[in-house]
Structure I
Amino acid sequence: MWQKAELSEDGAKNVEAIARQKAAEAYKIFGKPLIVEDTGVFFQGYSNFPGVMAKRIFEKIGYEGLLKMAAKKSNLAYFKTAICYTDGKKTKVFVGKLKGRISQRVWCKSKKVMPYERIFIPFNGKKPLCMMARSEKNEISHRALAAEKLALWLKAHQI
């Protein structure tokens, strides 16, 4: 059963630490085995930017600021997701990464997608994420990679 809870997030931490923190907090609320996820996007020319603060940074500087930042140092970037499982005794984090680059322009302006999908082009693709079909994105996505690792671990541990 899917349940939602407002969980705190310390923006100074990495995605793995945030996922662990949110899992521990959620376990205190629900008292059942669960998974939580946290994602960030990282421009390789910078230290932890925009990182786990991706949404807040986008809201402050928009596409113009993001594209300037990427063009200034390096347009290489990656998405990173951490999925954390806990049952109150065992806690395990699974990470997935999607490497690519930041484009020089904004794509799919009228399409309803996450902001960074309009400027991120995966290395194993020639078009931005916003132009990919959901099934195509799921084949390469950072979330799918982390979820696959989780599924294999759950199966191996018969959970």
Structure II
Amino acid sequence: MSVKSPFAAIAHPLPSNGTLLPLVDTSDAAAIAALLVVEDPWRTLGYQEETVSRYLMRPDPALHRFRLMREGVLVGVLGIRYPWLRGPYIELIGVTPEARGFGLGGAVVTWIEEEARGEAANLWACVSESNADARRFYARRGFIEVAPIDDLVARGHAEILLRKRLLG
């Protein structure tokens, strides 16, 4: 009998016609990087396409990377670091403006919780202090703001560490 590990690199269907697929192709990483760096908070924080693309493809066995598809179109990305402080850490989640409002982001977070439940005590994320939309998004899903971290991503900007306790 085989036991599936959390965040296995396979296709994961989501509600709202979404699917998480492993990110393994450099052309997909480049396309995702191009989508992200023109949006905030990435634009404000000075992210560059090449740097993001390299991050998405670098070898890192603890970082599980997925492309988010909706109706066959690339609409986002997910990076989950696991294990991290007794649970997974949402290192990166991004959904294109055109794909927002369909429940994909919430479906992704729900999927992460389901994958981690029984394996982990916490679910972690980090958001830019100035990203009010992301702060509301995570608060609606039961995350609490734990601590600001100054100058983590860019000098003069703070990130806020978020935590959701996973019970049972």
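Taken together, the values in this text are just the output of simple stated rules run on the coordinates, not laboratory data. This structure is a prediction, so every number in the text was calculated from the model and none was measured. Cβ atoms are built from the backbone, for glycine too; each structure is taken alone.
Name the one structure among I, II that helix-only ellipticity at 222 nm (-39500 (n - 2.57) for each DSSP H run of 4 or more, over all residues; to 500) of -11500 was derived from.
Numbers: I: -11500; II: -7500.
The correct label is I.
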Supply the structure label, taken from I, II, corresponding to P(r) over Cα pairs in 5 Å bins from 0, in percent with the calculated value 1, 8, 17, 22, 23, 18, 8, 2, 0, 0, 0.
II
Out of I, II, which one gives 19.5 for mean count of other Cβ atoms within 10 Å over residues 90-97 as computed from the coordinates?
II
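Out of I, II, choose the structure whose coordinates give FRET efficiency 1/(1 + (r/R0)^6) of positions 34 and 58 (r between Cβ atoms, R0 = 25 Å, to 0.05) equal to 0.35 when calculated.
Numbers: I: 0.35; II: 0.90.
Working through the options, I get structure I.
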If you rank structures I, II by distance in nm of label points 7 Å out along Cα→Cβ at positions 42 and 122, which sits at the top with the largest value?
II
